[in-house]
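Peer 1: In structure tokens below, several structures.
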Structure P
Amino acid sequence: MSYTIPPPWEDKIVTSEEVLNQIRPGMNIFVGTGAAEPRTLVKHLTTSNAKNLRDLELIQLLSLGDALPIDERYARKYRLRTFFSRWVAEEAVTAGRVDLIPSQPSRIPWLFKSGVTDIDAAFIQISPPNEAGFASFGVSVDVARFAMEHASLVVGEINEHTPRTHGDTVVHVNDFSHLIYSTDPPIYFTRWPVDTVFDKVARNVAAIIEDGSCIAFFIGPLFESLARHLARKKDLGVHSLMMTDALMDLIKSGAVTNRHKARFRYKSVASYAMGTPELMDWLNDNPLVEFQGIDITTDPSSMSQNDKFITILPARKIDLTGNITLHVGKGNVSPGSGEGHEAFAGANLSKGGRAIFALPSRNLEGKSNILLSVENLPHQFTSRESLDLIVTEFGIASMRGRSIRERALGLIDIAHPDDRGELVRLAKEAKLLYPDQIYLTEYGHLYPADIFCTQVFPGNISVIFRAIKPSDEEGMRKLFYRFSDKAVYYRYFSPIKTMPHMMMQEYVNVDYGHTMSIVGLAGESGRRRIIAEARYALSTDRPYADVAFVVDEKFQGLGIGSFLLNLLINIARKRGVEGFTADVLVENKPMLKVFEKAPFPLHAVVKGGMYELTIPFSQNEPEPGKKT
């Protein structure tokens, strides 16, 4: 090898055969996790025909490589016990060749410390030691130290490609019974290709994540795209089970400063690294990243100490009431139920935290991932009472505080447009929606997702603007009941007292062609409500549209009305509308002033106590409007 153990520890170096000669039948052997698997020792163990290697128990938190028993030939030699059924381990667990131990990740160290999980020997991959004899656990710091403390035989496999990482990773050669030189490279992972659908999902997820948030990352196509969309954020923090190539890119972009973290401030924290040789080189002696045990990275109380802690969990399926299933099968490295529940709890306990489940609207076979029920599917995530946000490439559905009916409508809104009609039918049959529920499924493909922006108004009031959806029925209804009698009269020209389901659902179902409606949402993250709405409807006899809008009285005088009018004008012009018309009561002076600020000439005629306004869109450079 290209390195040698510095004196006086040369006598600790032995061969793999010498290590295995000390193994006795029935021993429990801890094997380093994931990308830090001691491959040379494991390969010698699996290929050896030594008679003492019988009836062994290998314990590995996450199995990604050579320790997995690929067929029954290994049954007499050893049995693998693992805590995470992922990657190729899923098949072995399902086939009964591997034992799965369900557990919350943060509680696994206790199993080792308490002796519930017995350890006789520990095989650990480490970096080359320095002249003082100190090495590093490298890219896996889960429970290695606990396993070493309880094993009578501790073997360190020195791998020259293992990075020397910062954090709780330092270990001295005196802590090992023996050392061997690795003859195998670490387990590397190629990067996921950027997927168009996942990129759209990631864009919607990124829209939720605010500057200063602390994020937890996993591995896979969603996170490969998400890192790119988050690169324009500011002062992000990282408290994550995994460090990946995508997360490396995000940190290198400058978006991550960890400035606002309460724990490990100015440091990105992880327990594992999974990725390419480039990632491993970047992690070597990198002071920006600290590796800590899973009792810290996965503990909900530890996560929640960071304000605005955001966990993003890839989902496989979701039903219309909010039940979720997680991914299964070969090639899957997404979080399982244990990691998911702890990350979910950490986000819910964090001040301003968000728990986001993200998934494409359809699977690779073109079938809907949003179903009436997931009752008979495996890997269920049963915390629908605490669900927060669901994201697909078609939008974001908020679950927090929503009724089953509202959840169903919100999830149908973000299903694939071609699946929405059938979901509405199934939901009506299951009594999840009103029998008379209106849902214009034929306009699903026409939803203008590009109409989405955020504007900050005086008083640091941030308002999100987007096109209206059928699931906005309850939000619009609540907006109506916050109006004063005068505001209702100004908007509807009559003293309307109620806005029942039938009237409101007709109002929120628009075709986005003949009618366009924009809503404004304000409030703290997770508690936003509709505070404004503007719409236009095309005239039948000329290329003009009639326009009307309303702003919650608590938010008037901030310029929201003017912003909405200008937004509608820009949208209308792009769609070939040549001008707006509007009717405004003579006594409604504030609304008249909004129209006077329009960027095009304003023509007003008074008839029957009402201004009949016309705003033709000039092809010339617009100027502030004036009454004529």
Structure Q
Amino acid sequence: MKNKILKQIAIFAVAFGLGGVAYASSGVVAPQYKWMTLAVFGAIIAATMFVTYLAARSTHSTSEFYAAGRSVSGIQNGWAIAGDYLSAASFLGIAGLISLYGYDGFMYSVGWLVAYITVLLVIAEPCRNIGKYTMGDILAFRNDPKKTKTVAAISTIVVSTFYMTAQMVGGGVLIKTLIGIDYEISVAGVGVLMLAYVVFGGMKATTWVQIIKAVLLVTASLVLVTLVWAPYGFSLPGYLQNVVNNPEVQQQVARLLGDQANTMTLTELGQRFLEPGLFLKNPIDQISLGIALVFGTAGMPHILMRFFTVPTAQAARTSVIWAMAIIGGFYVLTLFLGTGAATLVGASYITAIDPGGNMAAPLLAQYLGGGENSIMGNFFLAFVAAVAFATIVAVVAGLVLASASAMAHDIYVGVIRGDNATPQEQVMAARISSLIVGIMAIGVGILAKGQNVAHLVALAFAVAASSNLPCVFLTLYWKRCNTWGIVCGMIGGSFMAIALVLVSPNMTYPKLVLASANKVLAGAPAHDGKPAVPGAAEKVAALKGKLDAAKDAAEKKSITLELMRAQRTHDKAVADIKKFEGQTTSIVGLEKPLISLKNPGLISVPFGFLMVLIFSLMTRDKRSEEMWEELYVRQNTGINAEKATVH
């Protein structure tokens, strides 16, 4: 019966991949090449659904559903971790930042990679030896099971929901921009596929989908980088010198620097692209962001779950090393993807398509294949679009599995049933929980259409860094850590992180938005020797006049791109005024941010550690003290770790 249902879902999912393109009314892919996108999407979806079908046939026990029966090898788990970690933001966002801001965009890559050093040194092996399936199992080993599993489950669901919502919204927007599929259909498609992976295949299907996605992502990037770098004989100095001398790069730097660029030579402008400060201008904010990334990664529930899938502690270490190598290698490739897009496609065209630069890698693929009117160019673009789609689905599947595990294993089995549920009841609870979380994710993703969800990513990493990591780290390495320290540390760290984000620049402040929008529409008169700035409507009208008068094809293209940006700026200002008219404060009643930090890690992470320390010292817990020696031996030796999956 289960296999019959799975086959029906597989047919529906592939039909989405094939038929969803029929709804694509616009997008970067030209209409005459939609069939190619259809074929590529259909092939990737069909491959992942076949993997899910195979995994479903062998997923029967609790261990198989949550931890793939601890049968995943270190190398396989390393690829799966990479697939879990390399989201659409990594593939599209980082390449876009580099294409627009150069060196500063690449620094984001470094921050993501360094995070795994923390995971390797202090988290991977002990977690595998101590836990069963979830973060709650790690905390419950020496502390009160019901209290710690409750707070751990709540934290897991909160972090996963924040991150999942951002992925769903970002995925809907990106797929619509890439190939024109309606936002709602994109979100629903992601949700249906993700539910099929998780509900039927559990961790086995999710693992293999993540492996497939990681291989596709790395392969696509390698092909693009080879085409970008090969003309320079794979010489890094020669390639970077071309970046410095590129007119598109020099113009972009001049736009970013404004008046400061007037005193610089063209070579100096190009060199500035390879130096810091074009995007990351606040050192304190970057330190805070770095803290959240490094510690937040080690506290992400869907990352922690991956270490329960390997058979030995050595395999856990091996998986992290492989993950670091794959992720690190990929982020090095983003340097060439971003700079290649900057030189070959140009920031003008990239920002005309998408102001955030997220289309840099897809547009680079289209260019390298022969351009927007070529078959190979659109094939490359279709492949990149399909990989981006697979990336979103794989990451969301991991997040849903983490949330469902917290609901079913920690709350239902651990707290409500007191670990007395039968294996069949546990698997059924897991599948029902997955279905509930998945449906909620689709609903929230659709309701959040058009909303600014950038702060949700900051929230996810901030809560994971401020709540999850301090509790996991101290329960593993500090003898005095106890139940109340864990409970208060997890609650306190979460609330501090959330509170700081709610009063940070990440939130929307209507008064500031309206002032900015009115300034855009009104322009500015000449002042202190500076020329007057025309209003957005006047600028659009002037550009339309220039376009009508232009005769040279290159000139027309340049004016068209400028007109697209000007029109978008005008439309956004008008929409902002209409949306926020009559409003003066944010959702927490503020007219402007209370703090300048966009990410609260610098404050909330130390606060989370401090809460665990203070409440552990203020209280005593006999169980926490008695179980310390067993935990110490087991986390370092792995003795009896195999019993963790036995119920």
Structure R
Amino acid sequence: MKPQKYFVIDFDSTFTKVEAFDVLADISLQDHPDKENRKNEIITITNQGMDGSISFRESLEKRIALLQPNRIHLQKLTEILKGMVSESFKRNKDFFQEFSDNIYIISNGFHAFIDPVVTSFGIKPENIYANRFQFDEQGNVIGFDKTNPLSANNGKVEQLKQLNLPGDVYVIGDGYTDYEIKHAGLANKFFAFTENVEREKVLNKADHVTPSLDEFLYLNKLNTVISYPKNRIHVLLLENVHPVAVEMMRAEGFTVETYHAALTEEELCEKIKNVGVLGIRSKTQVTAKVLEHANKLMTIGAFCIGTNQIDLHAASKKGVAVFNAPFSNTRSVVELAIAEMIMLIRNIPDKSNKLHAGKWDKSASGSYEVRGKTLGLIGYGNIGAQLSVLAESLGMKVVYYDKEEKLALGNATKLNSLTTLLEISDIVSLHVDGRESNTNMISDKEFARMKQGVIFLNLSRGHVVDIDALKRNIESGKIAGCGVDVFPYEPVSNAEEFYSPLRGLPNTILTPHIGGSTLEAQENIGKFVPSKFLDYINNGSTSNSVNFPNLTLPTLENAHRLIHIHNNVPGILAKINNVLAAHGINIVGQYLKTTETIGYVITDINKEYNKDVIKELRAIEHTIKFRVLY
């Protein structure tokens, strides 16, 4: 018969995200005139107790004397701590309930605030070991029980000796006092818990570093609510994506690595190994060669609108779902376009440059209003359509050309010919995608058809305009004002010098691909793309994917979800269902959608099934990727 397993768990910075005394200081000293000094002194005393320069008991006495808490403060503390339970602990309530007889909370903290928090998870009151406050008649804390071993140095070790647990003991905690239990020979293994805080001295002593409770449960084959610990999924975010994206992914428990710039193909081929989630912006090229090296990649997120920097066909063949942010920075790009067309039609760049050079040139010559002018939009997607609305509100007439059928907003007029648009527009603004067929779609022939003195904007993709032709037409005066935000070649980082034939040209605004670079847009993108990652990884939903069939799935409840990605050939669904039927498995729900190249099947089944079925499903011919969610 196998020995029983016992689980000893720390409270501060393990069960909860914070140190209770730090929170208590904010509460009890809220109105104290010497609040900050006392808080700093408490931190110093805490560290002295931890490094042994004073005894733990002395540290406890001094901190309580500085805090001067009462029952009201402790009640407020308890309510705050209930909302500060570690995320992975909240996810795994079933574990605490199933093993309630064998889970012990052993802490140098106090019953007054620990018990109400942990008992709500099903932990038995008799399995909680902590210190006890002593109160006066007014409810003020005047001391603590000094007979309790947890009020002294080596207290956790002494407490475990008294318990004398008859089986294997596993300790989960963030502090050195948790390691001491293992060091004293009272535990089989010590797991350093790093979800909230990492202490190098503790990490070096651990049998295993566990970034979440999910990892601990997975390692020990215990009941868990997730199929795979997220800390084992490596997220690589390049090109300075917004910090909110990093925060969102780390809060979900992923291991996140960031890099400030783009990577070359060779660098990414090396870096992509063992990466599960890749986040990029516009400069990183995810080629077929890169994807060949991606042995664990599940999804790619473009933190921008375009996805032409990603080989979508190769990603689909690899079973990698790609997401972008088609709406999040639309407003920012539109505002820049409006601002530039007004600045250029007023000839502001040249007038500004003259003033900087000391030349006063007050004149209305060559300066016009945008009201009444015709704006020609090449491309009528999300950006073009919104620009259309704002331009009309300025009194402009809007015409547009798009190869796809797009419904006009407001009074905009759809034209059937690009030539017609070029001939009648006072301002031409490009808003097309970066597909290869759009290369040099605007060159000498197109410029020749534009009005003399036209204002020209390109805030779409650099390669869609012949730069040399653009330069010639600016120098000749055919183009009276030009705004360019995107270029055929762009520096990979801010440290690289920018070269372009357009530098130094008259009435020309050059911006470093910042159309969507506002704080609002970047934060919106930083939230949107990770939300798509999480929907896909947690639930299997592919809504807004640019290369996968789009499926919005119901929340998974009381079932296991089988995700099968395969080449789009006939008969795969039948083979999946034949395997399930052969094992007598009941299908709770099933969803299928395909593209030209891949099929995406989601099957929800009851939790009880022979695990051999998973091997058989993986072995179905034409399977690209298979995973189980629960």
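A short reminder: the numbers here are calculations on the coordinates, not readings from a lab. These numbers were taken from a predicted model, which means no experiment stands behind them.
Peer 1: Given 30.0, 104 as the derived value for Rg and Dmax of the Cα atoms in Å, which of the supplied structures P, Q, R does it correspond to?
Peer 2: P
Peer 1: Next up: Given a computed value of 1.11 for Rg/Rh (Cα atoms, Kirkwood Rh), for residues 201-480 alone, which structure among P, Q, R does it belong to?
Peer 2: The read-out was computed on structure R.
Peer 1: Here helix-only ellipticity at 222 nm (-39500 (n - 2.57) for each DSSP H run of 4 or more, over all residues; to 500) was calculated and came to -10000; which of the structures P, Q, R was it taken from?
Peer 2: R
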